[in-house]
Structure 1
Amino acid sequence: MKKQFKSSIVFTIILILIGQIVFAIVSKKFTTPVWENRIYATTGVQHDSSDLHKLNEAAHYFGQTMIGWTKFPSFMSSLAESTNLPDGSSINAHIQERQNIIFTVTTPEPIEMSKVVEVKDYIQKKMDEYNSVNRTQFVLSSLDYEQAEISKTYGFGAIVALITSIIIAMGILFIKKEFLSSQLSFI
């Protein structure tokens, strides 16, 4: 029993060391900062005097439509081409609440705020195309912009690698003990 416990500890330590070495090799990619360029907007509908509740509801659901646009494969390539965003940029969007939507353009380097405005203009152009085809009047309003540097520390990554290594080691030891005890004698 002691020999099996000792070999389990040695196996776990070796797996932890391997995890730390692998993390050290790939840490540059993990710890390289990225920039999140956010566009805070409210979706609305131009109206005359229609039922405001229905218009607000329509704007909310249209916000979900715009989120779907950002998931479409050609959207990012078309956006990058139109706005000259750096290679490796990406976009996503989510609804903050009801009609408020946040577009996040992640870039590998900082960009000028004018580029973020170009992204907003591109989205508005897509909305205008949609409005033209569907005879609607959706708009983006209450706009605000922000840029934030996002980076992870080496220590955070090392701890994640340590925890992951321990979980993997415990999982392998559990599987060995419960299911493969006679077939895996090397652990």
Structure 2
Amino acid sequence: MLKHGILGLLNYGSMTGYDITLTFKNSLSYFWTAQTSQIYRELQTLKKNGWATDETVEQSGKPDKKVFTITESGRTELNRWLTDDKTEFAMRSPLLMKTFFRGERSLDENIEYFNKLHEDCKNFISVMQSSPSKIDLYSDVIKDPMKALYWKMTMEYGLMYEQMYLSWIEKCKKELEEIKNEYFTD
């Protein structure tokens, strides 16, 4: 899936690995995680598959840089992926896996765990709420309002998801605190 995300970014224009990483961080990272090393590894896979090429650009006073460009074969693969109607709704959540087994920890530890999740989630929502300006910035770069519309839809989904997540965390915290107050206070 990461390779298709990178192909999608390259479809907007040629980029260095650094540019891709930065753009990924400012957009796709709200719903898909990738380390810088994974992005660079996928770029090599894209080249190997013939879906991207790279060109070394010499720079004066700086290290040379590699600029990656999508190939026609890469565009064909991107479009094949976009028309594949086998969208997965499968959820893989380390958070839910940990929550499932939280009974192994003390009530106080679990309350603290959910307090930390609450703080992290609120911070993430705050960052996401600044994202419309990033969408406007990227929209100005590629000059295609329809593409920006789909970015906006994706961002709205992410924000709504995080708000649901925050509500769930608050419900869990409340339930644990009620148990603590009812059974563990004098």
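Since every read-out is calculated from the coordinates, none of them should be taken as a lab result. A quick note: this is a predicted structure, and the numbers were derived from the prediction, not measured. Cβ atoms are built from the backbone, for glycine too; each structure is taken alone.
Tabulated values for the structure
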quantity	calculated
Top of 1, 2 by Cα Rg over 2.2 N^0.38 Å, for residues 51-122 alone, largest first	2
Source structure (of 1, 2) for Rg and Dmax of the Cα atoms in Å, computed value 25.1, 82	1
Which of 1, 2 yields -20000 [helix-only ellipticity at 222 nm (-39500 (n - 2.57) for each DSSP H run of 4 or more, over all residues; to 500), calculated]	1
Answer label among 1, 2 for the case where relative contact order in percent (Cα under 8 Å, 6 or more apart), calculated from the coordinates, equals 37	1
With distance in nm of label points 7 Å out along Cα→Cβ at positions 139 and 163 derived as 1.9, matching label from 1, 2	2
Top of 1, 2 by mean count of other Cβ atoms within 10 Å over residues 67-74, largest first	2
